[in-house]
Structure I
Amino acid sequence: MALRIASPIVGEVAGAAREASAFPRRLGLIVPSSNTVAEPDFTRSVPGGVTVHTARAYLEETTASAERAMLESFVPRAAADLATANMHAIVFSCTSAAALLGKAGEERFVEGLEESGGAPVISTNEAVGRVLGRYGDARVAVVTPYIEELNVAIAGTLTERGVSVRSIVGMSLVDNISIGRVRPDEIVAFVKQHADPREFDVLFVSCTNLRGMESRETLEDRLERPVVTSNSAALTIALEVLEGSTDVRRSADHVP
């Protein structure tokens with residue numbers, strides 16, 4: 001029979017862990033089904049007292065037609081699925097799909113998701129606009145993995161929100177799995193080739209399935225400019241929403 005040896009230190013740690021996890025804030029994440037980056041980004045970045053719970057919406061290709069089909073047929077169901085687990089907030093984790101709706105259309109879509117999901121919904125595209133807006137009239141350069149039709153939508157909705165988009169360039173990738181396989185060093189190299197820091201004040205790296213958060217520190221060091229990514233912006237706004245209902249402990253990583 002194994003002996004159990006009590007340890008005051010272990011007991012204190014366990015007690016603190018129980019206290020921190022007794023009433024966690026549940027953050028829902030609606031991701032395109034082929035997205036392999038958003039979940040790791042969120043789960044390793046959320047502070048104590050927050051847990052991440054995911055629902056998937058079918059999508060294989062990042063084209064306007066495929067993303068519209070996802071919005072119409074799969075995202076509302078994903079929100080309803082998350083509602084059964086009583087989320088405190090939900091992030092719709094697809095930048096370009098929401099951008100296709102325009103600002104007003106996105107707002108109506110989010111209202112529908114809130115009704116289905118039973119919680120406040122943060123659209124990543126809207127979150128990006130809000131975070132970039134905190135830099136005032138800064139000139140913004142945008143880098144994406146997208147094809148042109150999605151770049152046009154991204155630039156359009158950012159402009160609607162008062163963001164000064166000075167340039168936007170995409171990698172012309174359509175297969176969403178391939179987007180998730182772009183390495184951080186490849187993102188850095190692409191930015192170096194296509195974005196001149198003399199011509200912008202802030203860099204936005206778009207797409208929740210692009211490993212922008214992993215390349216963010218390197219980019220900021222090399223460009224000497226602040227870098228906002230889709231996932232960093234969504235996380236920032238989501239934590240601000242959650243802070244209204246719990247003692248969420250934040251770190252410097254969550255500052256836009």
Structure II
Amino acid sequence: MSEEFRSTSVPAPVPFRGGGFRPVAKRGAALVVFVGLVLLAEWGTRTGWISNLTLPRPSDVAIALGELWQSGLLWIHLKVSLTRLVVGSAMGIAAGTTIGVMIGLFSYVRAGLIPLVAALFPIPKIALLPLFVIWFGIDEASKYALIALGTFTPTIVATYGAVDNVDRTLVRMGQSFGLSWASIVRKIVLPGALPGILSGLRVSLAIGIILLVAAEMLGAEYGIGAYILQAGSLYDLERLFAG
């Protein structure tokens with residue numbers, strides 16, 4: 001009787017149906033789309049459907065990129081740009097992460113700095129470049145400062161948001177086990193906030209790259225932005241797209 005009741009009362013598991021709820025990443029899909037767009041652009045520029053004054057042929061861009069590589073200019077521009085990006089982003093991310101953790105942990109720091117961060121965050125950082133040039137000169141310092149500020153504010157927002165989202169049940173559990181405040185921060189809060197912090201770093205680095213190129217277009221001899229500006233002033237679309 002009990003076996004019969006158990007067999008009739010327990011519902012059978014329903015197999016998963018529909019890929020929309022559990023999408024599977026297709027590794028080759030992005031490559032196929034990219035190659036398809038390149039082939040479409042090649043066909044359009046060769047047949048005249050797309051003007052060469054609007055879009056250069058991808059094959060010509062590849063040739064220009066190869067010439068840039070063989071001449072050694074590609075590595076020179078990349079080295080300068082990467083140095084600026086690494087130095088500026090490191091300063092902004094380090095300061096933003098530290099202050100973001102402090103905002104998430106201390107109420108007084110949050111009350112004092114949140115209004116300042118809220119006022120600073122929506123300001124377009126590229127608009128501050130002329131001011132940084134006046135303050136730090138037209139050399140590397142102004143570019144470092146712009147990239148640092150551009151990565152600083154989104155890192156703060158992502159960090160203190162990640163600290164806020166740490167499960168408070170885990171914190172209370174640590175307190176019930178007698179862990180000290182420093183141990184709770186080190187073993188519970190920071191590991192729990194790490195995914196959110198890393199996700200924010202992706203946004204910060206993307207903003208840093210945008211500001212890097214924009215800063216190099218003003219008063220820089222070498223760098224990706226300087227190369228693109230030079231190619232654009234000569235209306236050399238192949239070199240511009242290669243940059």
Structure III
Amino acid sequence: MSGAGIASLPMYVTERTAADWRMLWALIAGELAAADVAVPSLIEPPFELMPHWTAPELVLSQTCSKPYRDSLVGRVRILGAFDFGLEGCPAGYYRSAIVVRGGETRTLAALIDGGRVAINGADSQSGAVALQRLGSDLAGVLVTGAHLASIDAVAAGGADVAAIDAQTWRLAQRDHDAAGSLRVLHWTKPTPGLPLICAAGQPVERIAGAVARAVSAMSPGLSARLALRGFVRLPEALYNDPSIF
């Protein structure tokens with residue numbers, strides 16, 4: 001059935017992958033309808049995220065663990081996380097690539113202490129909190145607004161180091177020319193991946209089941225283009241424990 005709910009899949013959309021995310025959404029929408037869940041139109045970025053995430057009519061979206069811990073606990077339910085099959089990570093987890101220019105000779109500690117750091121945003125687990133855990137106080141950082149923009153900043157010399165979501169880094173190596181001039185200096189520890197969420201009043205089990213069936217129904221080509229392997233039910237307790245991150 002159709003309804004007035006809202007939905008988005010905003011976190012890994014790029015110019016090259018936008019059409020493929022729409023194809024996955026079509027699969028999800030079909031499964032939602034089969035489960036008698038209201039099927040909204042997909043809202044595509046850019047849009048203001050927090051009002052979207054906190055809307056009571058939210059059927060499906062994807063957030064980051066830091067805004068979840070800071071602002072969304074009790075207001076949304078966690079459905080699980082996409083499994084991108086990332087090297088060095090359990091299913092449904094991810095980590096950050098600490099990237100520098102190919103010719104960089106300074107150590108990680110030296111870059112954290114004295115280099116120019118780029119972050120996509122202060123509310124980013126993979127882009128900002130990951131660097132804080134490595135000792136950065138984030139003072140004087142360059143805020144780029146997006147992981148790909150952080151890659152561009154390091155490649156162009158506007159910054160010396162950045163922390164990039166591992167899935168974004170993998171896709172950037174394939175699709176984003178500036179990534180070719182960078183290398184990974186360090187990998188952070190794996191943490192639970194970006195959670196898929198719905199509003200607290202939504203039918204969690206039916207929505208999670210619809211997502212799981214849709215991901216399983218992807219064609220091999222769609223799976224490869226999105227670099228998406230599966231969907232994993234991860235408990236909310238993981239995201240509520242700051243020591244994990």
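We did not get these values from a lab; they are worked out from the coordinates using the rules stated. The structure displayed is predicted, hence computed values, not measured ones. Cβ atoms are built from the backbone, for glycine too; each structure is taken alone.
Out of I, II, III, choose the structure whose coordinates give distance in nm of label points 7 Å out along Cα→Cβ at positions 91 and 131 equal to 1.6 when calculated.
Numbers: I: 0.8; II: 1.6; III: 3.4.
Source structure: II.
Matching task: 12.9, 39 is the computed value of Rg and Dmax of the Cα atoms in Å, for residues 35-122 alone. Pick the structure from I, II, III. Each step should come with its number before you reach the end.
Working: I: 12.9, 39; II: 23.3, 66; III: 18.1, 57.
It must be structure I, since only it matches.
Upon calculation of volume of the Cα convex hull per residue in Å³ from the atomic coordinates, which of the structures I, II, III produces 151? Display every interim value, and only then the final one.
Values: I: 151; II: 237; III: 113.
Comparing all candidates, it corresponds to I.
The value -24000 for helix-only ellipticity at 222 nm (-39500 (n - 2.57) for each DSSP H run of 4 or more, over all residues; to 500) was derived from one model only; which of I, II, III is it? Let's see the in-between values first.
Details: I: -14500; II: -24000; III: -8500.
So the calculation was done on II.
When distance in nm of label points 7 Å out along Cα→Cβ at positions 43 and 203 is computed for each of I, II, III, which one produces 2.3? Could you put the intermediate results ahead of the total?
Details: I: 2.8; II: 3.9; III: 2.3.
The read-out was computed on structure III.
Looking just at distance in nm of label points 7 Å out along Cα→Cβ at positions 115 and 227, which of the labels I, II, III belongs to the structure with the highest value?
Values: I: 4.1; II: 4.7; III: 2.0.
Of structures I, II, III, the maximum of distance in nm of label points 7 Å out along Cα→Cβ at positions 115 and 227 occurs in II.
Name the one structure among I, II, III that mean count of other Cβ atoms within 10 Å over residues 163-170 of 13.8 was derived from.
Details: I: 18.5; II: 13.8; III: 25.5.
Going label by label, the one that fits is II.
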